[in-house]
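Readers should treat all values here as calculations from the given coordinates under stated rules, not as data from a laboratory. Computed from a predicted structure; not experimentally measured. Cβ atoms are built from the backbone, for glycine too; each structure is taken alone.
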Structure I
Amino acid sequence: MPRAKRGFKARRRRNRILKAASGFRSGRRKIWRRTVEAVHHAWKHAYVGRKLKKRQMRRLWIVRIGAAARGHGMSYSRFIHAVTKSGIEIDRKVMAELAVVDPDAFSQIVASAKQGLG
């Protein structure tokens, strides 16, 4: 029976793993088994990190909106309630950006939200 060489697919798989481990140190880059474990571990954390990043950004937007709303005499929850009640359809990302970059526009949103509430 002739010897079966694995061909280019196995080499391509190994090269992909080795390229992913190029920034690792010591045996995590050189020893194959440790390299595979380290790369799979890193890929798992990268997947989880992509989900966490979305949560952290939403938390940041909420903090920024809350701080800006408190400057206008409203808490975050009352402000969001007023915005939804008045029919303003601006998401938190845009409101947080307005609160930081353009405070005048944010104050107009607060004023219209207060009008819609009351």
Structure II
Amino acid sequence: MSVPEQRLITGTAESRSGRISVETTEMGLPTAITVDRGELRRDPDLLAGEILRLCRQASARARLARRGELAAAGVARDVLDSFGLPTADEVALAELVAETEYDHAPQFRRQ
């Protein structure tokens, strides 16, 4: 089994309206945030909450991509689980819960 070269994997998430988008690392650190000018008129706490929710979503997607990369390299499922890397079902469920809590449609696409 060969371990793939460590590379930066990012995930993206977009608000339902498409007016806010984020890209984050696996740890949820934003690498890019795009906010439509009109969104800046929103309550700052609500806007910040939306950005944080999208960062969590993008982070989960990045961790799912990492899981896929490691699985393709032959890393065993139990090892991936011990790393805390989510499965596609776990990411989809988390996005469904976020849809319910925040009234936003998830944009997760199973690969």
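Below are the figures for this structure:
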quantity: helix-only ellipticity at 222 nm (-39500 (n - 2.57) for each DSSP H run of 4 or more, over all residues; to 500) derived as -26000 - corresponding label from I, II; calculated: I
quantity: Identity of the structure behind 1.4 (criterion: distance in nm of label points 7 Å out along Cα→Cβ at positions 12 and 68, calculated), options I, II; calculated: II
quantity: Of the structures I, II, the one that 39 was derived from, the read-out being percent of Cα pairs over 21 Å apart; calculated: II
quantity: Read-out relative contact order in percent (Cα under 8 Å, 6 or more apart), computed value 18, structure in I, II; calculated: I
quantity: Test item: distance in nm of label points 7 Å out along Cα→Cβ at positions 20 and 60 calculated as 2.7, pick one of I, II; calculated: I
